[in-house]
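Chemist: Listed below are the structures to be examined.
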Structure 1
Amino acid sequence: MSILKKIDRYFEESIVVVLFSLMVILTFVQVLSRFVFHLSLGWSEEISRYLFVWLVYISAAMAAKHRRHIRVEIIDQLFPRAVSKWFGLLSDLLWIAFSLLVAYYGYNLVVLISGHGQLSPAVQLPMGLVYIIIPFGFFLIAFRVLQGIVGRFRSDTDLTDEEKLQRAIEG
């Protein structure tokens with residue numbers, strides 16, 4: 001498997017594992033230091049909070065990649081597969097447009113915050129680094145939804161008529 005395919009397949013999963021592990025370790029260190037050593041570490045709580053925010057956005061992109069977001073399925077039940085597929089495409093295109101819009105305004109927010117030089121209270125981390133996840137996460141969501149659209153249409157054209165019929169019967 002090529003390096004690009006590995007990155008494509010495991011990018012979000014790898015980042016989520018690292019972020020979650022770091023968050024758990026930092027929270028454990030905070031609890032241990034507070035209750036065993038009676039010493040509070042303000043920086044570990046702040047870093048854990050920022051890791052959690054990043055974890056949420058990367059996990060949202062991972063859910064988009066695996067098509068695990070909540071969606072209305074009544075269209076799939078009311079219309080035949082050939083029609084509901086186009087409604088699904090419309091839904092995905094609206095989702096991409098929304099994600100790109102949020103990414104654009106998120107980028108403007110990052111530029112604004114970075115321009116003011118705002119720093120986090122405990123660690124003195126530039127807040128632009130914290131907020132950069134908004135445009136990055138939503139751009140990644142848009143990319144993964146687009147990738148799903150391409151994959152679905154590519155797999156539909158590669159199937160024989162019998163395989164398409166079997167897929168329609170199954171789901």
Structure 2
Amino acid sequence: MTIDWGAELDLLTTVLVVVGLVGVVVQVLPGAFLVAGAVVLWGVLQGTGLGWGVAVAAVVLTAAAQVAKYLLAGRHLQRAGVPNRTLVWGAVAGVVGFFVIPVLGLFVFFVAAVYVAERLRLGEHATAWRSTVRALQATGLTILVELAGAMLVVGAWVLGLVLR
């Protein structure tokens with residue numbers, strides 16, 4: 001059975017997709033999951049084979065991007081010799097920083113914690129700073145991969161809109 005949800009569903013999906021894409025870049029919301037969730041909801045509520053196909057594509061593309069971002073970032077950090085525990089310290093500090101200095105604190109505390117952890121581990125400023133830059137590059141890489149995955153999901157959704 002096909003139900004016509006009309007323009008309201010398209011508009012709601014558009015709003016959620018835009019918010020999700022901003023969340024991918026700003027890293028405050030689970031943006032890729034918000035984009036995928038909106039598109040999956042849209043697809044399921046279409047009640048057609050096309051809608052379900054778009055929903056499945058959204059899930060597969062999002063899962064692939066999530067796996068790829070961790071593999072690529074991990075390889076980048078491994079080549080640079082940055083241990084995982086440094087990133088754990090950075091992540092914990094980033095979460096704390098997010099509440100100390102809303103939004104901006106996430107970045108500031110992450111960088112500071114990574115630098116301090118690497119300075120304690122390596123002992124000298126130049127080497128610790130290089131490791132910190134590599135950690136920031138890896139973080140940027142994860143954002144780009146996640147954004148690319150989310151944009152592919154958006155592309156599948158737009159194709160579904162056109163073909164509907």
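Chemist: Of structures 1, 2, which gives -31000 when helix-only ellipticity at 222 nm (-39500 (n - 2.57) for each DSSP H run of 4 or more, over all residues; to 500) is computed from the coordinates? Please report the intermediate quantities before stating the final value.
Modeler: Details: 1: -28000; 2: -31000.
The value was obtained from structure 2.
Chemist: Continuing with the same structure: Thinking of 1, 2, which structure, once mean count of other Cβ atoms within 10 Å over residues 32-39 is computed, gives back 10.4?
Modeler: Details: 1: 10.4; 2: 24.0.
Label of the originating structure: 1.
Chemist: A value of 68, 38, 37 was derived for Cα extents along the principal axes in Å; which structure in 1, 2 was it taken from? Display every interim value, and only then the final one.
Modeler: Numbers: 1: 68, 38, 37; 2: 66, 32, 18.
So the calculation was done on 1.
Chemist: Comparing 1, 2, where is mean count of other Cβ atoms within 10 Å over residues 96-103 highest?
Modeler: Top value of mean count of other Cβ atoms within 10 Å over residues 96-103 goes to structure 1.
We did not get these values from a lab; they are worked out from the coordinates using the rules stated. Note that this is a predicted model, so its numbers are computed, not measured. Cβ atoms are built from the backbone, for glycine too; each structure is taken alone.
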